[in-house]
Structure P
Amino acid sequence: MTTLKTTLLGLAAAGIVLGALAACSPLGALNALSPGKSLRTSAGVPYGASPRHKLDIYTPEQSVANAPVIVFFMGGNWVKGERGDYAFVGRALAARGYVVVIPDYRLYPEVTYPDFLDDSAGAVAWTAREISRFGGDPSRLYVMGHSAGAYNAAMVALDPRYLAKFGMRASALRGLIGLAGPYDFLPIHNPTTKPVFDFPNTPPASQPIHHVSKAAPPALLIAANDDDLVNARRNTGALANKLRAKGVTVQEVYFDGVSHTTLVASLAAPLRSLAPTLDVIDTFVGSDAGRNPGSGTAAAAR
């Protein structure tokens, strides 16, 4: 009875929050309602020459040393998005003891594929070089993203050419975390996406699923069963199967009750009753991407 009451209260709270999101900027509302404003933040740190080559760094409230690091790439179909919109992601993960880096990257029409992947790799390489100054451990570096950002994260993790441009090996990554990512989306049907990838001249090499090898890092792939924008089985399921076929450790998770967009929103404190997305990520990183499954989560160590 207590569990049922808790569930109903959580759903009611989620309904109130979702109503508020509909009335104003959804991501802005999530940021306003998310705790963690007291977390230490370094905003607008440059990692390259472009005005879009800036990143925000979220660190735990208490001083940390050698904490795992998560670089999070935002979604937006490669045509929109601002790093500040995802403060709720940085706060949620930093509250679990991680150092979180959220970069901007250049968008269409300023650039097309693969320029935003070069930006993403540049942000990761900068993090590997500099994050120790912010309490992060570069030897425990994860790439993560939602939607288009999950694509960016997957390409950086799976295609070694991008990090190699910055003198870094993909093997330096400790893990890949993808939320509702498009990993195999040819032919392109979305009219907004077509010019980003010069469709119908899009090369097969643009698809993460074609870069799977036994050298890939362990992966946590999360999707919504009711995703009506990115087919979960074709993308998340197929990538997970190819990784397993190469002997790569994969955790594949599907949630009911969330959509393509509310999957990432469930990281925000007001919407965590929708799905245990944050806990699943915490367990993955806290167990060293499954290498130490008995070690527990970072949260349990606090």
Structure Q
Amino acid sequence: MSRVAYVNGRYLPYAHAAIHVDDRAVQFADAAYEVIAVIGGRIADLDPHLDRLDRSLGELRIANYPPRAALAVIARQMVRRNRLDYGLLYIQIGRGAPGLRQSPRDSTFPKDLRPSVVMTCRPLDFRKVAARAATGVAVATMPDQRWARVDIKAVSLLPNALAKQAAREAGAFEAWMVDRDGNVTEGASTNAWIVTADGTLVTRPLSSSILAGITRHVVIAQAREAGLRVEERAFTVAEALAAKEAFFTSTTGGPIPVVTIDGKTVANGAPGETTEKLVGLYRRHLASFAADPAAAFQVLGG
């Protein structure tokens, strides 16, 4: 199947899709983005993702981009044109490229820019996600060297990429960022959680130090509805190693158990029952967006 991309009003063959070399997303990482799950040909949690995109763009002072209704139409067109059944939709909106009469590279915002809008799709094998959830994964801790506004989902992800690359080279699947006080902030592309000895779920509170994960929000709501206690507070690496369970959450994986941290085993080195319960609840949440939730639930791991 040939892939289709959307760039500034046009649906193009993926191989021919491009933005201008002077686009500020290229020159300054002056853009925000979202990654959204597609389940059974339908987009999951589109409204919360567009809410977060609006917030990020507001914080970056990027305006005059297409309204929410137009973005939703384009997003659904992208899923349809790519014949995407299970996978991910990527949306990026940047400040745009200066005109020929403007300075091509100026740190200050050029006037009257037209924001650039990009969307792409790609399939995702949820069987691999389910396999990770079944066995658990390793994480490696890294010093948090990102900028101070990671609550903005901007495309400036180089520190995240370097941390994740270092984690992979250390034999881990994900990197957990650690602040100057020794507390875990979040993963390179995930939110971090632990389960204490008394069964309390702990995850860092929202602030400029972490991204307000859509999956994080869903899991908190599901956990509380299931009668589980949730605390939003900081926790240390030592506390995570002493925890009953550890896991992380993201759009691409949902809850994924963490069984080792820096090569040290968490609890008995296997996914815990609380995490497994949350995995099941989140799969049902995703499956609910499909035309056939029962079939989608099986595709997601049952």
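No value in this document is a laboratory result; all are computed from the given coordinates. Since this is a predicted model, take the numbers as computed values, not measurements.
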P, Q: which one has Rg/Rh (Cα atoms, Kirkwood Rh), for residues 70-197 alone, as calculated, at 1.06?
-> Q
State the single structure among P, Q that was used to calculate P(r) over Cα pairs in 20 Å bins from 0, in percent, giving 32, 57, 11, 0.
-> Q
